[in-house]
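The following blocks contain the structures, represented as C-alpha cells.
Taken together, the values in this text are just the output of simple stated rules run on the coordinates, not laboratory data. These numbers were taken from a predicted model, which means no experiment stands behind them. Cβ atoms are built from the backbone, for glycine too; each structure is taken alone.
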Structure I
Amino acid sequence: MKYLSTRSTSTAPTERKRFCEILLEGLAPDGGLYLPETYPQVDAGTLARWREVYGASGYADLAFEILSLYIDDIPAADLRSICRKTYTETVFGAKEIVPLKELEPGLYLEALSNGPTLAFKDMAMQLLGNLFEYELARRGEEINILGATSGDTGSAAEYAMRGKKGVRVFMTSPLGRMSPFQQAQMFSLMDENIHNIAVDGVFDDCQDMVKAVSNDLVFKRKYKIGTVNSINWARLMAQVVYYFAGYFLATVSNTEKVSFTVPSGNFGNVCAGHVARMMGLPIARLVVATNENDVLDEFFHTGVYRVRTSADTHETSSPSMDISKASNFERFVFDLLGRDAAKTQDLFGGQLSEKGRFDLSGDPAFKGASQRYGFVSGSSTHADRLATIRQTFEKSGAMIDTHTADGLKVAREYLQPGIPMIVLETALPIKFAQTIVEALGREPDRPARFVGLEAMPRRVTRMAADVVQIKSYIAAHCG
C-alpha cells in the first residue's frame, strides 16, 4: 500500500510513501494531506468474515483485519499485538468496545466515549500512541508532536502519549474556549513530556500555527515534528474501524444498509465514514451535523466553502465544534474532484488562502455528490441542544453531551424507514456539565477518577497566536 498527497501532481514512484513513513510525518511536504493511492475494496465474502471475527474474537481483531489493508510495513504479528494491546475491555469499559444503545426504533447511539478521556478521540489516539512508540523504538528515534485542540483531541493525545518513550507533546488550545473539565483534563497533567500552550485566539488560529510549522520543512526536520491531529492519516484510518463495528451491531445481514450521523467541525470523524463507504461498507447516508459554526452545512447545501474569521467563529455550548476551517475536508474534496491534485491545490492552496472561499456549485462533481457519496447535512443551535438533551433523557433515560445532541437533532431529520440510523457519540456529558445542568437541572455523573479534577494544580503556558513564538518554545524544550 502506497500513499500520496492530495496536492501532488507528480507520478514519480519516489513521491509515493509507505505507511510508516507518513505515520510520523502528518502533513505532506507540499501542504497536502495523505491518502492511500486506492481504497481497498471489501467484497461480500470479506464483510461476512469480518462480521464473524468481530462477533467471535472482538474489536481488536476486527481492527487488525481492517488496518492490515492499509499497513504492510509492520509485521502482521506485531500489528495484531498492537491492536490487542490497545482495544481492551479494561481500557474501554465494554466487551464490544463500541456498544450500541437503541434510543428508539431504528435510532441508535454508538458509544465511543468510554476510554481514558471520555471522548471518541481515544478510539484512535490510544492506537496512535502505541504505533508511535513501536515505530520510534524500531528506528531508535524521537518525535516532537505538535497539535491543536478545540477540546478533546488534546487530552486524548496527552493521555495516550504521556510516559511514552521518545515522545514529547506540544498541544495548543484556544484560551478560555474549552469547557472547565476539558481544560482541567489537559492542564493538570504534570508529565515532563507534556506541554500545554493556551493561545490567545480560536481553534483555527491554533490549527494555522500547526500547519505553518509543518510547512517549514527545515524546522520540521530539525526538530522532528509530527502531528496527532486528524490531518494524520493513521488517526483517521483507526476511526474507520468503528464504522464497521457499528454496522455489524446494528444489522444481522450484510445485505442491509445503515446511515451514520456524525457531529463534525474538522471533518475528520465523518471523513473516516467516507473512507469506510468507499471501501464498500453498505452506508446509505453520511449525515454531517454542525453547530452554529455551519461552514460544512453551508457547503453541502450550496457548494460554497467559506471559512470564517476568528471574530466570526461563534463560541457555543458544543465548543469542540467551534471550527471554521475543516482540515480534513480537503481529503473529501480531492475524491470529489476525481483525485485532481492540481485542482485541489488551486482550491486549498490558492483560492482559500487568497479569498477565504471557493465555489463548486457549478461543478458537475458537486451536483452529483449527495447521490454518489451519500453526504447530507444539517445544523443545530443552543436551544436545539437543550431540547434534545432533555427529550432524550426523558424518553430513553440516556444522558448525552452537547455535541452528541447536535448529532441527534440532525439525525432525526434524515431518518429513513427500514434503514438504521447510528449517531456517533462524541463525549460523556460530564465534560460539558454546565449545559447539562441548564437542560436537566442536575449534574451529570462523574467517573470516580475525575472527582476534584478542576481543583488540581495546573501547568500551562499562555502564548499569542504567533508562529515564531511557538517555534521558539519548541526549540527551547527539546533538549
Structure II
Amino acid sequence: MHYLSTRGDKSALTFSQILLGGLAPDGGLYLPETYPRFSIDDLSTMRDMDYRQLAFAVMSRLADDIPAADLRALIDKTYTTEVYSHGRKDSDFSQIAPVRKLEDGLYLLELSNGPTLAFKDMAMQLLGNLFEYALDNAGQDINILGATSGDTGSAAEYAMRGKHNVRVFMLSPLSGMTRFQQAQMYSLQDANIFNIAVRGVFDDCQDIVKSVSNDLEFKAKYRIGAVNSINWARVAAQVIYYFKAYFAVTANNDQKVSFSVPSGNFGNVCAGHIAHMLGLPVQKLIVATNENDVLDEFFRTGIYRPRTAAETLHTSSPSMDISKASNFERFIADLAGRNAVQVAEFWKAVDSGGSFDLNPSGLFDQIKQYALESGSSSHADRIQTIRMAWEKYHTMIDTHTADGLKVGLEHREAGIPLVCLETALPAKFEDSILEALGVQPERPAGLENLESLPQRVETMNAEVAAIKAYIAGHASD
C-alpha cells in the first residue's frame, strides 16, 4: 500500500513513512494510491469480530508495512475497556464503541467513553501508540504541532502525555471552548505538553499549523509532526467504528445503513467516506453542520466558500466552529478522479482567501455517487433536540450530537437504519444542558472539580513567527 499527495507530489510512500507527518511537501494531504476493497465474503467474516479484531482487519489493509504481530499488539494495547471506561452508567463496557438503540431503525453510536469523553479518543489513543512505536524503531523524537476547536487537543494530549521522545504544542482559540474543554487541556502538568491559547478563532490556529508544516526547512529542523485529522493515520483509525456500527445494526451484508455525522473539519465524515470506498454498504453519509455551514452550503450548491475569522460564529457546539475544513480536500480529490492539477488549483484559490465552484466542470453532478447529503442546525435546534432525546429516548446528548441527530432525522429514509455518531459526553457542555433540561449533566468520577485544578497555558497572538519562536525555544525541553 502506497500513499500519494492530493496535489500531485510523485513520492509514493508507505504508511509508516507518512505516519509522523501531516501535509505532503506540496501542501496536499495523503491518500492511498488505490483503496483496498472488502468483499462480501470479507464482510461476512468481519461481522462477528470484536472491536480489536475489526481494528486489525481494517488497519492491516491500510498499514501493511507494519509487521502483523506488531500491529496486533499495538491495537490490543489501545482498545481496552480500562481505557474506554468513562460514560453513562447503562453503557455496555464489555464492548468498545457500543451502539444504543433509540427506537426501531434509529441508533446512537457511543464514541465518547474514552479518557477525554470525546470521539477523538477512538483514533488518538491508537495514534499515540503508533507514534511511540515508530519513534522507538527509528531512534528519533518529534514535536507535534496541532490545532483544536475543543476535543482534538485534549484527546491528543491525553494520548501523548508522558510518552518519551514526544512533545505536544497545541493551539486553541482563546475564547472558543467551554470551561471544561479548556480545563481538560490546560490542567495537564506533564512536561511534554505545551498549551498555547491563540487570540483568534480555530481557523487561525489551523492556518498556523499549515503554515509551519509548509515551511519544510523549519519542519525538518524541529521534527514537526501532526495529529490533526490532516494526519492520515488518525482518519484511518476512525474508519473502524463505521464497520462496528454497520454490523451492530444489520443482520446481513445486503442491507445498507445511513450515518449522520456532526461535522466541522470533515475528518469524521471523511472516515465514513473512506469506509464506503473500502466496500462498506452505505446508503447515505449525512454531513451535519452548525451555523458555520460552509460544508452544507457546498453540498447544496457546489460552491465551497470558506469564511473569514470575522465571519466564523462562536456557537454552543464549539468543536464545529470551523469555516475551512482541511480534510475536505481528500473528498474532493476522490470526486475529481485524483486529478491533482485540478485539486491544486482549487486549494490555491482557497489558500488565497477565495472559493471554488464545481458546477462549470460538472463535478458537482457526480456527488450523488458518493451518497453525501447535508443540513445545518442552530442553537434553538440543538436545545430542542436535546430536550426531545431526553424526553422521548431517555438519553442525554451533547450539543454536537444534537446537531447530528437533528439533521439526520431530516434525511432519514424508511427501512434504512440511521446511525447518529456521538461526539462527546454532555458533561463537557454543561451550560447548554442546563439551558435545555434544567439539570446539570453527571460527570464521570474523578472529573468533578476539573476547572479548579492549576492550569498551564501561554496566551499568544495569531502570528506564525511567534509560534515558531516558541516551538524553537521549547523543542528540546
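Quick check for you: by mean count of other Cβ atoms within 10 Å over residues 58-65, which of I, II is greatest? Can you show the working numbers first?
Details: I: 21.9; II: 19.1.
By mean count of other Cβ atoms within 10 Å over residues 58-65, the leading structure of I, II is I.
So if we calculate FRET efficiency 1/(1 + (r/R0)^6) of positions 42 and 378 (r between Cβ atoms, R0 = 25 Å, to 0.05) for every structure here (I, II), which label has the highest result?
I
Tell me which of I, II gives 13.8 when you compute mean count of other Cβ atoms within 10 Å over residues 66-73.
Numbers: I: 18.1; II: 13.8.
The structure behind it is II.
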